[in-house]
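Below you'll find a set of structures to go through.
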Structure 1
Amino acid sequence: MASIDGIVTGLNTTEIIDGLLAMQQRRVAQLDARKETILTKQAAFTGIEARLLSLRTTLGRLASTRRSVFEDRTIDVSDPERLTAAASSKAATGSYELTIESLARAHQIASGGLDDPDGAITQGELTIQIGSSPGVTLSIDGNNNTLRGLADTINASGAGVTATIINDRTGATPYRLMLTAKATGASHAISVTNDLAESNGEQVRPDFSGPALQEAADARVLLGSGDGALVIQHDSNIIDDVIRGITLNLHEADPARSIRFQVSRDTSAVKTAVTDFVDSFNSLMGYIDDQVRYDAAAQQSSPLLGERSVVNIQDTVRRAVMGTVAGLPSEWNRLTAIGISVTDRGRLVLDNAKLDAAMSASGEGQELGGLQRLFGLTGVSDNPGVRFLLAGSKTQVANHPIQVDITSPATRASVVAATALPTVTQLTTENNTLQVKVDGKASAVLELAPGEYTRQELAALIQETLRNDPELIGSPVSVAVQDGHLRFRSQRYGADSEIRIISGSALAPLGLEGTEHSRGQDVMGRFLVNGVEEAATGTGRTLIGQAGNATTDGLQVQVTLSEAQVQPGVDANLTLTQGVASRLEHELSRLLDPVHGNLQHAKNAYTDRIASIDASIARVAEVTDQRREALLRQFAALESTMSRLQQVSGSLNAFLTSMPGLRG
C-alpha cells in the first residue's frame, strides 16, 4: 500500500486516510459476516440434502416393485457338506427332501505312455469331439509334434477338453496325456479320431483307445422320499432348472442318506430394511430440529432458524410417512399396524415384537403381501392371466382400477415338419447333420448320433443336441412329436422368438424341407383409465404404458393369457396402491430433483446470495481503492505545497538578513 507520511508536514497520512476510509472497511466487514452466515446456512442445508439422500437409499428395497425385500428367500440345508442351495424370489416356500445317488462326472481318458514329454510324436491330424457337438481337428507338424506341444495345441483349440501331462511313475514310459472334458455329464463324452501317422523309430503315435480313466456320467437325484419320488438326471452338479427359483449345488453322493432343505421368507432382511428406514428417518428429523432450534438460555439460534423451506421439507417428509395408505384395509393402512409409532418429538419407534407378529400375519401366503402393499407401489389384478410387474417413476396411482384390454396375446415361434416321421428313423454318418436358427442365434452344424430311433426318441435326441450346443446358450427350444410330425418351438415369447430350419443332411429323414420359418408376436393391447384410452407397447408378454401417458406412463403388466382366454373388451382390472415407502420416495425424488427440486432452488438461492455479496465486496473495495488513491494525491499535493512554502520562507529570511538597513 502506498504511503506519503508527512516528511514536510509531519502528518501521519496513513492513519488519517485509514480513518477517513473506516466506514468502507466496516461495510466490508459487515458483508463478510453476512457471507459467513450464508455459508453456514448452506453447509447446514447440505447436511439436510445428505440425509435425504440416505433416507431415499434406505427406501429402495421397501418401495421397489422389482427385487423387493418382501420377496427375498432364505434356504436352510440339513447337510451343507453334501448340498448347498440358493433360492430366488421365484422359489415357493416349503420343505423339500432329496437324495443324491450319484454326482455328475466329466469324462477322462489318457494316452498310452511315452518316455519323454518332449520326445517326438508322429505328425498328422487329431480330431476331438464332445458328445454330438462338431469335432475340432488339430494339425500336428514339426512345430508341435511332442507330447507337450500336443497338450498346448489342444488347450488352445477350444475343443472343450483340458489336456494335462501326467507322470504315473511306472516303467520306462510313464508320461501320458490326460484329456478331461470341461463339461460334466453323459452327453459330453470325449471322442478322439486319431489320424496321426503310425509310430516309426523315434516318433511315437499317442494312443487314446484304452479304457477311460473316468466315465462321463450324469448326476442322479431322488426328489422326495415316497414310492412316487422323482428321479432327476442332470448333466451338471449345479442344478437350476428342476425346482423353480432354486439352485442346487451337489457336493457329495450318499444313496443311503437323504437331505432336507427348507425355503422360507427372509424376515430378517425385512426387519433390517424397516429398521434402517426408521433410523434414517429419525436421523433426518433430529438433524433438522438441531438446525432450526433456538436456545433461550444461551440466547443463541441455530443456522436455519426461520428458514421456511426447511420447515416445509420436514413437514413434507412427515406427512408422507404418517398418512394412511388408500386402498388398504384399516388393519393394514398405516405404520402403527406393524409396530412403528410416533413420539411427541416426531420420531419413529419400532416395536420388533409387533413387527414379527405382523410379518407372521401378512405372510400366510407366498409373499409378505400386507407389508409389501403397506410400503411399496403394488398392483392387484382380478385376472390371474394379467399380472402387475412394476410401475415407472411417472406412473400415477388412480382412484379407480385401471382397465387392461388385450387385443392379441404374445406367441412363440413354432415350425412343424412337412412330412410325418416313419415309425423308426435310421440315422447314419451320411444323413445326420442339422443346422437351425433359434431366437436370432444360428446353431453350429450339429451331428446327431447315428442309430435307429422311434419318433419320441428322435425328438428327444434332437432337443438334447440343441440344448448342448454352446451357440444356442440362452435360447432354449423344445422338440416334440405332433401328429407324427416333428415340431420345433422356441421357449421365448414375442417378436424376438424365432425358429428357422437352415440346412443339413438330416432334413429329409426328419421330414423337413429347409424352408421352415416362424416368428412370434409381442402382446398387443391398451390401458383404459376412467374410460380414456392410454396407448401401450408390447415386448414379449409384457405390456408397457407409453411415455407421456397421463396415468400409465411406465406401467408394466405381464400377460400370460392364451388366444382362447382373450375376451372382447376389458380383460382385467388393475388396482394400484402406493404405500408409505413409495409415497415418500416420490416426494424425495421431487425434493431432490437436480433441476426443479426444492433443494436445488434453495442451493441456487444460497449460491446467488453469496455471489451478490462477493460482488458487493468487490464494488466496495473498488470504491475504497479509488478514494484512497484520491486522498493520497491530495496529501501529496499538500506536501508539495508546504515544501514550496518552506522554500519561499527560507529565501525571504535569507534576503532580509542580507539587507544592512533592515538589521536591528
Structure 2
Amino acid sequence: MSGFALRQNMAFEWNGVPHIIERLTPQQQAIVRRETDGHTLICAFDALLSAYSEGQIAVPEHALAKKQVRSYSRPLADLPPHLQKETKRRMAYLEGLKEQGSYVLTPQSLAPIITQIAQQLGDPKPPSPSSLYRWLSRFRNAQDIRALIPRYDLRGTHALRQPDKLLELFSEAAQEAFASTPAATGGNVYDRLQMKVAQENRLRFNENRLVMPSRRTVYRMFSRIDAYDLTALKYGKNAADRRFHIFKNGPVVEHILQRVEVDHTPLDLFLIDDFYQLPLGRPTLTILIDVYSRFPVGYFISFGPPSVEAVVGALRHAILPKKAAKPAVPAVIVEHRWPCYGVMQELICDNGLEFLGTTLEAIALDLGIGLQFCPKRQPRFKGVIERFLKTVNYYFTHQMPGTSLARFTERGDYDPQKHAVLTLGEFTHLFEKWLLDVYAQTVHRGIGTTPWAKWHDGLQRMTPQLPGTLEDLRTRIGKAEVRKLNQEGLFLMGIRYAGPELEPILRTWGSGTPIRVVYDPCDLGSILAWPPKAEHPLTIAAADPDYAKGLTEFQHKTIRKMLREQGKKAANPQRLAEARHQLMQEVDALVQSRKLGKRKRAARLSGANSDQPEARMSAPKPKRQLKSQQPIANPASPLAPKLIPSFKLPSRKDWK
C-alpha cells in the first residue's frame, strides 16, 4: 500500500509542516526542503524513521499518488467473497504481466500475453487489453492492491431525485403517520403523501405540478430513514436518546458508603393477610444499595405507594446496625449476619416527590449526607439500584408462589392470587435469607467478587460512622414541621400535644413561639419539640394517648377525612376516638372484601410494614342495642342518667 518512504520527491508533513525530500545521498542522508519557507535540512535516515515512529511524520491524503477511483479503506477480509475472488484474479493478471519482463502497452502486444495468462489461470473470460491497462495504471498510481477492488457500489447516483417540496411533504406525512400510531408503515405514509401531493397540486399550474412517486419509490424513501430518526418518530426523542446512547463508565467509588443509591419498586408478588388468608396485593420495596460493594444497606416494605414514610424507614434501617428478621418460617435459618451499617457520604435519588420535599433535605443536612438528584427520566445515572431491583424481581420474587411475573401476558392460565401463600412477615424473612445467603455470596460480575467479600474488604479501609447516640438518630430522622406554641400546647394535624415540659418555653418566649416539631409518621403517640436556642429536643406526649399511640399518619388522615365527610368536627378528641373505632371495623370489613383494591387499602390502613409485619387494626364488634335502650339527651338535665330503662317488650322494628 502507498505511504511514507525514503525516496526522492516524497512529500510529507513533519509536525504539521509540509516537507519534501529533494535528494538522497550515499551517506544515508536525505536533503529535505521545508515547503513553507524553502529552508533546506540534511537529515539522517535514522532521524526521519525515528520521527515517523514517534508520530511526528505523516503523509496527507493530498500528497498520496493520484487515484482514478476512490480506494477501499476497510480490511480486505470485510469484502464479500466474490469481490475478493475478482481482486485476486486481477492481481494474478498483473503478476503474470510482470513476469513477461519487457513489454509494450499496446493492444497488439498485450493480447497474446492476456491469452497466455488466462490459460494458466483457467479463466474462461479474460479481460481486454484496455481493462488490463486500466488495472495496471491504478496499481502503479496507488501501489496498493486495494486499487484493484471493483467498486460496483460507486456506480450510479445514490441521491434522491425527488424535488425538495416533495421531500418536505414526505417528511410531514411520516410525522403525521407516526403521531397517529407507532405501528405506522410505509403504506400509511404513502397514503398520506398521496393526499398531500393532491392538495399541493391544486395550488399549482399544470407545468409546475408535483409528480406523485410510485409506491415502491416511497418505500425506498421510507427505508432510508435513519434508525435514530425512525425511533424518534415512533416513541419520541427521549426514547431514541436512551436507545442510541453509548453508556460511559460510572463515577469512581473508592470506599464503602461513599455513594449509596435509593429507589422504589412494586414487587412482582402477591402477599396474603395473616388472619383471613386473603391476597392483599403487591407490596412496595424501598431499598438502598452501596455502589462500592453492591451490598444493600437497608430496606423498607409496605403496601403503600412510594412515600416519605418509606424513605425515612429505609434510611433508618440502613444506618442502624441490623437485627435479624423475626423467623416467621422456622425451617428457614439465615446463616449470615447483615454487616452493613453507618451514615453514607452521598445519597443518589431520582426526582420523586418523596425525595424532593424538605423532610429528606433536613435529615441529610443534620446527618451530613450529600444529596444528589439525577436528571429527569434518566435512570442510567443510578444504574446500580435499577439493575438490582430487576435482580430482586427476576431471581427472587418470580421464584415465589403467588408471583405476578413481569408481564401479564407471561402468566397464561396461572392465577397469582390463587397461588399466593406468603404473609408479609414470611416474605420479609425469606427476603433477608435470599439477600444475605444467596445474593451476597454470589460473585457479582460488576465488581469481580461477592458483595459480602467486597464489603469486608472495604471495612479494612474505612470504619462506618454512627450518630453519637440512638437518641441523636431519633431526633434527626423523621418528618419535620413548624408549629406555634400556645396555652393549649402544640397541635399537629389536629392532635394536641401538651405536658409540663412546655411550660418553661411558654413562660420564656410567650405564646405564638414557633417550635420545630419532629415526628415519626408510623407513630403519632409523641413528638420531639425543639425549643428556641435549645441544644436538645423535648419529648412531648399526646394529650389523648389512647387515640394517638401507635397511630400512623395515614390512619389519622383517613380518620379526619371520614369525619369531614360526615360533617363532623375533625379536631374533637371524642369524635376522633369514635372514628378510630369505626375505622378499625371498616378495616376488618375491607380485608374480607372480594375486591383486591379494598384488601390492599386495608393492609395499608393496618400499618403493616417490614418493621411491623403483623400490625393490624382490630376491635371487637359492638353488641346490638335496642332503640329503647339508647341514651336520651335532655339538655335541661345535664346530670340525667345516660340510660333510662324501658319496660316495653322489644319488637322487630326496635332492632337496628
Structure 3
Amino acid sequence: FKNIMKELKMSRIGQHYFSPTRQVNIANQGLQVWPGYTTAVHDYEDGLYLVIDVAHKVLRTQTCLQIMQDLQNKYRGGVEEFKEAVFNAICGTVVLTKYNNRTYKIDDILWDDSPETTFNYHNGETISYIDYYKKHYDIEIKDKKQPLLFHRVKAKEKQQGNKIEVICLIPELCFVTGLSEDMRNDFNLKKDMAAFTRLSADKRYQQLEDLVYEIKRNENAYKYLLDWGLELDDGLHTVNFMSKFYMEGRVLPPEKIMFKTKSVETDARADWTRAACNEPCVSTVNINEWICVYPIAKENIVEKFFKIATDCGARFGVRLDSPITVGLSNDKADTYYNEIKKYLKSHIQMVVIIFPMLSDTRYQRVKKLCCIENPVPSQCIQLKTINKPEDKLRSIAQKIVLQMNVKLGGEIWRTSMPMKRIMICGIDVYHKVEKRYNSIAGFVSSLNEEQTRWYSKVCFQMVGQELTDTLKSAFLQAIKKYREVNNFLPDKIFIFRDGVSEGQIPVVSEHEVEQLRSVFTEDYKPQLAVIVVQKRISTRVFACDVRNFYINPAPGAIIDYSVTSRQLYDFYLVSQHVGQGTVTPTHYIVAYDDTMIKPDYLQRLAYKMTHMYYNWTGTIRVPAPCQYAHKLAFLTGQYLQEEASEELCNRLFYL
C-alpha cells in the first residue's frame, strides 16, 4: 500500500503516512501538525477490508540543537547539570529528519564526537559527517562543534536486512516529535491542538471517505490495486443491520449503579456523577486518626478545604475527624519526608499531603515513605486544586473524600453481578525504557463476589519485555487471598490482559495461559478465561442520527461479527461516552476460554466491569481491573521501583 500513498504525495513516518504539504502551524506554540492516515488490510469474516483512520504527527519547530542551546543558557557554568538536562530532554524521544522523512529514537548523546568526526562509509571510504551530508543531501552543517545523537538500530530492523548497528545524527537536523511533559500539562496548548486533531465523528467520516475517493480518482494509485485483482468499494462499510448502526451491531442495555440505599440507571452518557455526589457509599471507613501536611503559609486555604470535605464526607457516610496538622516552613522534599516520618505511628490511618506545585522528587520521596518504609494510605493534592471558589471547591472535595474512602478499603458503588463464585483479574505492563529500568507488570484481582474489593501485586520484568514471565506467583497469591476473604475458592476466573498486540496472541495463549493453569491442582481446577484488551486500534465505529449525520455510537455498542476476525473469538465494545472527538472502540480477543459461558454473557461482563473504576463516575474504555493494574504498574515503575508493602495490597492505595 506504500506505493499508493506515495502516488498521493504522502510521506511515510514510522508506520503511517502524512502530508507535509498540508502541515498546520500552531501559532505561538512552536509546533507543527502533519495530517495523515493509518492503513492496514485485514481479512475479516465478511472478506478483505482496508482499515483506515485519520492520524496526526506532532512536530516541534525547535531542533535538538536549539533545545541544547536553551538548556545551556539555563545551566551556565554547570557542565554536568547541563549534560544531564540535555539527556533528560532528548534521550528517549523520537526525532524526525526532514531530509529523508525518517524517524529515529535517541538512545544517547555522544559528547566527545562532532560533525567533524569521521566514519567508514559502506564503500570503505573514510568521510566526515560534514562531507557526508554535503555530498548526499547538499546540506551545509552550520555548527561544527555540536555533539552527535546516538540511535541504536533495533533487532527488528536488522532482521529486515539492515546491517548497520548504530546511526549517528546531527542535532541541528533533528526535530523532536510528540509533546514534552510540560507541553502535556499546558491546557492552552492542548486546546489549540485539539482544534486540528480532535475531529468530530462526522468530520472524521468525511476525511476517511475523501481518502477512498482520492485513491479511486488517482489512476496511477488505483492501478496498484487493480494489478492485484482488487477493487475498492465506493464508501465505508455500511451494512444497515439495525437502525442505530451502519454496521452489524447492537447496544447493551444500561447498567444499574447500586449505592447503599438506592439504585440509579446510567444515563445516555453512561454517567452517574450526580448520584455519586449525593448518595451514601456502599461501605465506608471513618477517618479518625490521620495527618495533614501542608505549607504553613497556606493554612487558611487548607482549613477551608477540610471544612467542606468534612461536610461532604457526612453525606457519603464517611466521618472525618480533625487531622493532626503539620505546617511546613519550606517545600523541600527532605522537609516533607522528615516531618511525615516524625508523626507516622501505627494507629495513623492516612496521610494527606498538600504540595505547593508538581515535583517528581517530592512526590517520589513521599510515596516511597508511605508505600514501602512506613506503609499507610496517602493522598497527595496540589495546592492549586483546592485553591478555588467555594462552589467549585465542593465538587473537588467530594471526589477527594471518595478517593480517600476507597484507599482505606471503602466501596462507593457496585453493579448487579448475576454470576457467583467468580474472580476477575486485570493485568497491564508499564515500561520505562528511557532510564533502562525494569518493566513492571501490575496484577489486580477481585476479593469479593460484588467485584468491589481488590488485591494488588506487581511483577518485575526484563527491560522492554511485554509478555509476563512472572505471573504464576502473583496468581497463586491472589487465589489464596480470595479464599482467605470468602472461605471458598472461585469456580470461574476471568483475566483481562491489557497491552498485547494481535501478533502476540498465540504467545499469550501458549505461554501466559500455561503459567496460570500450572497453579491449579488435581483437587482444584476452576474454569478459566483469558481476554486480551486492545485500546490502540485503527478501527472506528460510527452511528447515524435521524438527520443522516454521523455521530459516536451510544455506550454499550457491541460489534461481534462481519468485521471481526476469521480465526479469533473477538468483539468490539464502545463502553465510554466521548464529549469531543471520535470514540474509539475497545477490541476484546478471547485468547483462552473453558468457562463455556455464552458470548453475550462475556460481553455483558466486560461492559459491567467498565463501570467499576472508582476514580471516575462514568464508564471507562477498559474493564476496571485493567485500569487498576495500569495505575499500580505506573506508580511502581515511575516512582517506587520496588513492590509496595504487603500491608497495602488489599486496598487501592495507588488511585
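Here, each number is a calculation from the coordinates, and none is a lab measurement. Predicted model, so just to flag it, every value in this text is computed and none were measured. Cβ atoms are built from the backbone, for glycine too; each structure is taken alone.
The value 0.75 for FRET efficiency 1/(1 + (r/R0)^6) of positions 226 and 250 (r between Cβ atoms, R0 = 35 Å, to 0.05) was derived from one model only; which of 1, 2, 3 is it? This figure was derived from 2. Can you tell which of 1, 2, 3 yields 1.0 when distance in nm of label points 7 Å out along Cα→Cβ at positions 442 and 458 is derived from it? Traced to structure 3.
Between structures 1, 2, 3, the calculation of distance in nm of label points 7 Å out along Cα→Cβ at positions 186 and 474 yields its largest number for 2.
Out of 1, 2, 3, which structure matches 1.20 when Rg/Rh (Cα atoms, Kirkwood Rh), for residues 178-313 alone is calculated? Matching structure: 3. Here relative contact order in percent (Cα under 8 Å, 6 or more apart) was derived from just one of the structures 1, 2, 3, and that gives 16; the source is 1.
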